[in-house]
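I've put the structures underneath this note.
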Structure I
Amino acid sequence: MTTNYTQPELEIHDPETFGAVNAALERTFAPAIVAKMLKSAKAAGLRIREYESVLAKGLLGRETAALYAKLVDSDRGQIRERYLRLVEHVAPELRQKFLKVYAYY
């Protein structure tokens with residue numbers, strides 16, 4: 001008998017700040033905007049999966065880093081996971097265009 005793993009829901013400690021950071025991620029990964037962010041990441045020599053580096057460069061919004069810093073560790077972890085899921089769901093043609101940004105090396 002096999003069962004599928006279901007990730008447990010974690011409590012969000014600061015829903016307002018968490019929501020603001022999550023909204024910034026949603027805006028950044030909107031189809032009309034994500035190419036601009038990837039281009040900026042490429043120009044800065046960043047790897048897209050390095051969340052803290054992308055955040056520190058301001059590519060997710062000017063206030064997002066300060067808001068993220070206010071979150072507790074568990075909320076930060078959820079945001080990082082959300083970010084990485086969004087990174088992986090970028091359109092394949094954009095991922096191919098920005099292959100160096102997506103590369104693991």
Structure II
Amino acid sequence: MKEYALVVTKDASDDLRRYLAHIRRVFKNPQAVRNVRNDFVKTAGSLRTLAETIQQPDNEAMRSKNLKRINFQSHNYFLLFRINGDTVEVVQMFHFLEDYENKLR
């Protein structure tokens with residue numbers, strides 16, 4: 001099984017910080033913040049070996065940008081990523097309820 005190098009872009013890191021700040025501000029629950037952060041790390045890390053097994057999306061906008069989607073293992077968030085040679089690049093993070101198609105970078 002191929003193993004990819006993992007790169008998390010500044011945009012994806014900024015998305016994570018924004019969600020964690022929202023959880024901290026609205027729910028005032030430090031454990032929830034840690035749990036979502038840990039899930040991000042675990043999900044992104046799993047792409048090192050799983051990236052090529054994830055199917056191409058039906059969404060034309062995502063396909064045109066060579067993006068794929070992986071859901072968090074334990075929370076209602078997902079990551080968008082692309083494979084560039086031997087590297088998997090996490091480019092954005094979204095909540096399930098967001099209209100992410102209109103926010104693709």
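Bear in mind that the values in this text are calculations on the coordinates, not laboratory data. Just so it is clear, the model here is predicted, and its values are computed rather than measured. Cβ atoms are built from the backbone, for glycine too; each structure is taken alone.
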If semi-axes √(5λ) of the Cα gyration tensor in Å, for residues 14-61 alone is calculated from each of I, II, which structure is the one that comes out at 27, 15, 7? II
If helix-only ellipticity at 222 nm (-39500 (n - 2.57) for each DSSP H run of 4 or more, over all residues; to 500) comes out at -13500 when worked out from the coordinates, which of I, II was used? II
Out of I, II, which one gives 36 for percent of Cα pairs over 20 Å apart as computed from the coordinates? II
When you work out distance in nm of label points 7 Å out along Cα→Cβ at positions 6 and 54 for each of the structures I, II, which one comes out largest? I
Comparing I, II on relative contact order in percent (Cα under 8 Å, 6 or more apart), the highest sits with I
If you rank structures I, II by distance in nm of label points 7 Å out along Cα→Cβ at positions 22 and 94, which sits at the top with the largest value? I
